[in-house]
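Only the coordinates and a few stated rules stand behind these numbers; no lab work does. Note that the coordinates shown come from a computational prediction; the quantities given were computed from them, not determined experimentally. Cβ atoms are built from the backbone, for glycine too; each structure is taken alone.
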Structure 1
Amino acid sequence: MDKKLFFGSNLKMYKNIADTTAYLQELADRTKDISRDEIELFIIPSFTTLPDAVKCIDRSLIRLGAQNMCWEDQGQFTGEISPLMLKELGLDLVMIGHSERRHVFGETDYEENKKVLAGLKHGFRTLLCIGETGQEKEYGISAEILRRQLIVGFHGVDPSMADRVWVAYEPVWSIGVNGTPASADYAEKMHKVIKQCLREIFGDASEQIPVLYGGSVNPGNANELIVQESIDGLFTGRSAWQADKFDVLIRDAIKTWKAANE
């Protein structure tokens, strides 16, 4: 298996401390026999659970991240969490620009760029989420929207940092309870756009950047998505929030990918 597959989940505003630690321990236990040379497994819990989360599992089995971060190290930013605070917890990664941050809380591409730069400066793996709305898709400008989010989001990032950059493509219209999953063909088409744009930004270093698909990933579509040439992993929502079900989804996806690439 020459390609590492990425599997992760953002727990959003679900699961308290007890729920989160129990979930992480079960997920680590169920998946520990899968070689981490083959997969990268990461979970992004809520802020209040992080101090307990980092202590409860072997971090070589599950990487842990934060759902958001301020771009400043300190200052008069009431309600924000700084990179230094996350660093103190010893987190592995920080997620930037999730569609809910962009569309519910009004964050701009320029703000996401400041956060990306701050995350990389402080040594985090930095996961930038991008995606078009249903209206943008209807108008036929999906590719332009994704390119803009990437070009602005990674403005000023040196190619030497590409080994700590991750991207998640999450079509806004496909996320959440009422989301419609993208077809595997459409997801692959958009992933090709993303990979091409990353090459323009980072050159050959872009080959180190995993691009994950997220947006109503479930046991019914995970296998079809994971075998697409330009999809490096699955950023799974509610289908991942029970450890036993996520374990099955991961194993099925690995098996399907191996069969398709023999």
Structure 2
Amino acid sequence: MKVRAGMEVSSQSDIGCQRTNNEDSFGYWEAENDQQFLRKGRLAVVADGMGGYEGGQEASRLAVETLVAVYRDFDGHDPQKALVEALQAAHQQIRQYSFAHPELRGMGTTCTAAAIVQDALYYVHVGDTRLYLIRDGQITRVTRDHSYVGRLLESGMISPEQAETHPQRNILTAALGTNPDLIMDSPGRPEPLRPEDVLLICSDGLWGQVRDSEILDAVENKSAEQAGRELIKLARERGGPDNITVEILRLR
């Protein structure tokens, strides 16, 4: 993977300790020519598939492949619009695939995609993969979980501590490919980024085992590659019940 100057990138995925296959997928893309790079920058995607062994794997793979392809070929000048179109295309692609393969009905995937264009962050998100921003020794979760527990948390019915151990925290309220209508989060305006900011996208196999403060500790003063390895090791040491995927992008 060739990465232009100005960004350190690491993408890592691990099967975990209890699964027999990896239903997570990830992708990284950046524009090759300078003119296109000014317009489209870099794109990072993580997807966590569901719907049984084959269905989950196919759904997350299709999500990442479609998203990257549609974003890459988008004609306009608005990265946010490109991301929204790409996510909608991925949703349709997965639905078509599941109709063509009835044995995979129910297949779907979470998906979080971030584009960094001229030092601004654009993103789209569905499900419970997460995007974090780490800046000046603070970690902020940019996305919210589309989950039953996320809903309880937002309505103040449970505390963040209760949410961490809630028995139903895996129940999603939105995913790509599952329902005809796609629910997604797409911010109204981009977030300006600063030098040394770190963006981290991960599947619940990571954040379900590792606290936000520990993610912050792992990323401070380490290379993106080292930080990723340390986080995966930590999730595995805690039982690694799910696939673990983490993408780290550090602005230089």
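Assuming 19 is relative contact order in percent (Cα under 8 Å, 6 or more apart) as calculated from a single structure, say which of 1, 2 it is.
It must be structure 1, since only it matches.
When you work out distance in nm of label points 7 Å out along Cα→Cβ at positions 111 and 159 for each of the structures 1, 2, which one comes out largest?
Answer by largest value of distance in nm of label points 7 Å out along Cα→Cβ at positions 111 and 159: 2.
For which of the structures 1, 2 does the calculation of distance in nm of label points 7 Å out along Cα→Cβ at positions 23 and 55 return 2.0?
1
Matching task: 1.6 is the computed value of distance in nm of label points 7 Å out along Cα→Cβ at positions 95 and 183. Pick the structure from 1, 2.
2
Here distance in nm of label points 7 Å out along Cα→Cβ at positions 39 and 71 has been calculated and equals 3.6, so which of 1, 2 was it run on?
For distance in nm of label points 7 Å out along Cα→Cβ at positions 39 and 71, the value 3.6 is produced by structure 1.
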